[in-house]
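Every number in this text was worked out from the coordinates using simple rules, so none of it is lab data. Computed from a predicted structure; not experimentally measured. Cβ atoms are built from the backbone, for glycine too; each structure is taken alone.
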Structure 1
């Protein structure tokens, strides 16, 4: 037990490397999920359109873009999704009253 400090340092380094690799793996998986959402939303799946709109509206794993969020909310609402219609209405009411994006 002479070199306990050395063992602690090695353990910390291994833990940090493990954390970095798992973080990278997580973000790649999330990006893949958004890519799949876009694919299915383009094909007309209503739930994917609504979820993709929420991602764009909040800037979750994609760059925040109000126009794209409104576009996907509109596509989902045209397909008959009542929740998307409500989000779209709130979105337009908020933008009218504040005179700015999102």
Structure 2
């Protein structure tokens, strides 16, 4: 499974926020995500009109555990405080992960 999240600055973001602060916040956020058991590889990129995080959680339960993790909450709050909002959040699954839900003919 892949989780691809696009973060974009909202209209209320402070113009005084530096790119260095944004990079530091996303580095901390990705590090916190990576410490959650089952989160897999997590990276961030510039693209799609903002910053894109890409993670490889084992399953949806891990995605829920990520949201409940205090370290992720604190690092995520820092990203949000800089004026970023989630513009798009996609979960991509492969055939093996969904095959049990596909009716067999």
- Query: If helix-only ellipticity at 222 nm (-39500 (n - 2.57) for each DSSP H run of 4 or more, over all residues; to 500) is computed to be -28000, which of 1, 2 is the source?
  - Reply: 1
- Which entry (1, 2) yields the derived value 3.2 for distance in nm of label points 7 Å out along Cα→Cβ at positions 2 and 74: 2
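Quick check: 2.1 is what I get for distance in nm of label points 7 Å out along Cα→Cβ at positions 10 and 42, calculated from one of 1, 2. Which structure matches?
Details: 1: 5.0; 2: 2.1.
Answer by label: 2.
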- Note on the structure: Across 1, 2, distance in nm of label points 7 Å out along Cα→Cβ at positions 26 and 58 reaches its greatest value in structure 2
- From which structure (1, 2) was relative contact order in percent (Cα under 8 Å, 6 or more apart) calculated, if the value obtained is 15? 1
- Candidates 1, 2; log10 I(q)/I(0) by the Debye sum over Cα atoms at q = 0.10 Å⁻¹ computed = -0.43; producing structure is 1
